[in-house]
Structure I
Amino acid sequence: MAAGTAPWSIEKPTAILVLADGTVIEGKGAGATGERVAEVVFNTALTGYQEILTDPSYVGQIVTFTFPHIGNIGANDDDIEDLTPAGRHGAVGAIFKADITAPSNYRSAGHLNEWLAKRGIVAISGLDTRALTALIRERGAQNAIIAHDPSGNFDLDALKAKAASWSGLLDLDLARDVSSGQSSVWSETPWVWNEGHGAQGEPAMHIVAIDYGVKRNILRLMAGLGAKVTIVPATTDAQAILAMQPDGVFLSNGPGDPAATGKYAVPVIKDLIAADLPVFGICLGHQMLALAVGAKTEKMHQGHHGANHPVKDHTTGKVEIVSMNHGFAVDSKSLPQGVEETHVSLFDGSNCGIALTGKPVFSVQHHPEASPGPQDSHYLFRRFVNLIRERKGEPALTE
């Protein structure tokens, strides 16, 4: 070392990710301080980090972003998907390759780092996210603990023990935790460029949405098609729903193991099918509809998380690029007679949609509301509304 040259120093890590197998990955902390035990998955979307992190379906998970630069749009109050006023229902952790980018967008109302801290999301940057993604692809979604301490003091033995002892998402009902505590009416319509969200006028129909962790844009799209949407908690019974005299019922997305949530949700769904009402389900709602008709669900190896997944709609013959976020799937081999497989993933052939023969009941695994993602599947909301309009003797909307 030449005279007068400062010694080479390595910055002390202020965040750490510990996998259940004892693997330790060091980085730079961001967002909230503390620690979170959860399942690590990766998301391949290039945009929409706020919508991803606030999707209630990510409760119990830490999201690895494969896109390297996160934060350039900043944060705002419009790109939020969960309904909770406190803003706590979504991913518990985030993993970035680069440090959070400074905001540079006219819609930004603040720095992403401050927003993460406010929501209680623990984040880490400086990781080789490509290597971590490859590990998940090979070994499956990983149980882990993420910790952030600005002083860099970590008890590795304790962190390893917590990561190894966590039971994971199997048999875990999380929908009850993220669901609305009481019934409410939704009237906000989809966002319009430079105008913001609108407000619904006179509704033409009434849809009851069972909230297992519903996303806002789902509700906006139904409201935008003329529906008064009444949101009810996940544990609401069929009698209470039918007493509201809905024209149709929506089964929402949500987190956790569908088999666990199905213990109280499936009997309700069976009664709603028997009432011969139009029913539409998305994601967890799709899985529980499948359980209600006698099919089975299974834990996926790595899950599907992104905004660039190809899905084929067998009812139209079209291939759509869609948004996905699920770690469980319906076993297509278990579908009984009278249930048609309508959509399938072109990545791995997994089930992405069903419809009941002779009944106005259908569901999809992917997220047609996008947020983030393409709008190829928006027609599914019109398909649902048209089932209602047909029952009411009204002309169909163009898909």
Structure II
Amino acid sequence: MTSVATILLALGATASIAHAANDTHQRIERAVDAAIRPLMAQYDIAGMAVGITIAGRTEVFDYGVASRETGKPVTRDTLFEIGSISKTFTATLAAFAETNGALSLSDTVGQSMPSLRGRPFGDVRLRDLATHTPGGLPLQVPDRVHDDGELIAYLAAWKPAYARGTRRTYSNPGIGMLGLITGRRMTGDFAALMDRDVFSPLNMRDTTYDVSAARAANYAQGYAKTAAPVRLTRGVLAFEAYGVKSTAADMLRFVDANMNPGPQDNALQRAIAATHTGYYEAGPMTQDLIWEQYRYPVALKTLLEGNGPSMIFDATPVTEIVPPRPPLQAAWINKTGSTNGFGAYVAFVPAKRLGIVILANRNLPIEARVAAAYRIVTALADEAASSSAVSHRRTSNSSW
């Protein structure tokens, strides 16, 4: 028979675990509040969702309203446009296709698109598209391009401004073409393949390209710099380059999968890990497959430089890493994303098992997103470090 003392001990341990969990939640909430509330006031942001993952524990904090017109609050179900963070999914699907033998990132564009063979763009490698190094593509698909036929004609006439692999020129058409080619090589519709091979296996049930009628009520209203309501309209290569809508909770699942890739006998997990391979040194950061990487610990000044306007709009000289650098644990890995009415940022430090997702229904300045994330992550990393000295006295459920 179980003794009274044993029962009391078990009850005490349960209460202690609950208290520690609540204390952890409050510490995380304080760190997030201190960074996010002033940010919303400064930039007149209607609503935000912030996700934190730390040592396997996830928290989502919702702020403000998804729509000023309806007054509906932001909730765990609120969908935000994540802009160019979508590119990380495109890179993941391409790496997944490589693990399954559907393509090689060393392949040239011309191997998949006969109409571009013999043209400069046909000689570009798929890896060049995933690292923004094909030789000088524009930031956006040109306004005169309205469909795939006009896109191919544009690319057939394209002439590189730089030798392949010598300059980083951030580009929607580049990663967009990687997505288009990946879909063709996997013989399927790009969005359907992404749902089948990436979103669904990661349990990202709310993540989508097209918001269905059933989910429309959860789609946040975006706001332009003029405060006018705005949402993304689909253009050429939009899905492949910047078209994902997601929740903070779903994006945390993606971050966790990136920090803890799991068994390497799983093709998706191998693909996720492969996207953290370092291919080029570009200014202050290392260019992975779309992801941008910094040695950790990293200074805020370095992150602001690496995520600054010059890295988006200018041609940055790069140095190829030979052989490519395997994924690092002591790294700050990040990606920003913007549309006319939304701003987003994702960052994680695998060595700390610590990641953050920031979603807003206004395109606030990138430097403000990065600075807020850095403040939060630094506060939580310090908390985790100070907790490690006494972690042996805590249960596994209450430790970081």
Structure III
Amino acid sequence: MFTPKWKSDALQLAKSARKFVNYKRDLLKDNLIAEIESRRTDLLSAVKSGDKAKVIEASKMLNAACQNSLPYEKPLNWLEENVEVMFVAIVIALGLRAYCLQPFRIPTGSMQPTLNGIIGKPLPYAEWPSLPQRIVEKVLRGRSYVRVVNDEDRFLAVTPQGRVDIRDVQFMHFFSRSELHFTDAPPLRLPAPTNPCTQIGLAAAIQTASRNGGLLPKGTVICEGTVDSGDLVLVDKFSYHFRKPVRGEVFVFDTLGIRGIHERSGEQAAGSHYIKRLCGIPGDALQIQPPNLLIDGRIAKEPGIQRVIRGEGANAINPDGYELADPREAMGRAKPISQFLSRPDDVLALADEHARPGMREYAALGDNTGNSLDSRYWGPVKEFNLVGPALFSLWPITSGHWGFIR
């Protein structure tokens, strides 16, 4: 603390020069490195002699040697700077999405009332509000007003199972849409997945076509009404690396290798993600005796599960609590499809901690059990399928779900 400032500054400069050489050694020529080291030695000798004038002169020479050792680089202009900043921001965002937090759109109503899926409501075009009001509703509620009218005569395509060929697809890898296929025309892109479109006119349009031998006449209204966006949630992809999944939390998993999902959804299930409530962990034995969900013979006590069992308040959407799988769902198919919890005495036993890593099992049930394809139908979720707990509902902000997910 008693060293003169000129001497301490000189010593700091000598230290910085050594770091400069170490950091830039791959860019510096040997003769320039030798010159910097020589000037640094001169500075240290001047400091040791205690001659302030020599120290000042040696500092100038060392500074000049460092500054002139690398070629001058032209400063970035405003466009280059902004492109660089955007590139760095994109890389950071992709890193966060891959390893920490990933946005996920709720596609169906299987988690209502905890989380909203995409909901369609019929509304005649003549009753639509003004454009400014529609814009406000789009921003605050995620509500779109849609109208699709068939612009030419087309014949509906039919699958080998005898159903109208309509497929759920992903638009820009993020937005859920559907395509109605025809035998004599390209597919028609619809503004929402199949179920919401069915609610706002598609079902009636298909009935019209069936009465006309598959012909969908020109001028037929295919969709008309509102489509409310599903909740946009953030999924925590980090936590499960450091803690075990907890019974009762809402979680996201992929469908890879879950045979029952692929049997029911075909190619539409490939690579997709589902969101449900985690109702069973490794070693649990699940039963459903409506309205109760039993774990190892006892009624589950977790708050999220209890809300469904009681069917009170917003959960009155399921007044009967947990329901058994509907046996009719497996009927009328080309190949037999199994169900796991369709009778009160059925037990879904989950592979416990003795299973090899990745093969331990979990049970996933929707809060809207009357309208959810879940582990009751297609069985357990393997440990390797887990993505992470649903953390936060981001948007829409007026859905009543904004905030941390319970």
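Points worth noting:
- Label whose coordinates, when mean count of other Cβ atoms within 10 Å over residues 244-251 is calculated, return 17.9 (choices I, II, III): III
- Value 89, 46, 39, calculated as Cα extents along the principal axes in Å, assigned to which of I, II, III: I
- Comparison of I, II, III by FRET efficiency 1/(1 + (r/R0)^6) of positions 36 and 140 (r between Cβ atoms, R0 = 30 Å, to 0.05) - largest value held by: I
- Computed -9500 for helix-only ellipticity at 222 nm (-39500 (n - 2.57) for each DSSP H run of 4 or more, over all residues; to 500) - originating structure among I, II, III: III
- FRET efficiency 1/(1 + (r/R0)^6) of positions 132 and 356 (r between Cβ atoms, R0 = 35 Å, to 0.05) derived as 0.05 - corresponding label from I, II, III: III
Read-outs: derived from the displayed coordinates by stated rules, not from any lab. From a predicted model like this one, the values you see are computed outputs, not experimental measurements. Cβ atoms are built from the backbone, for glycine too; each structure is taken alone.
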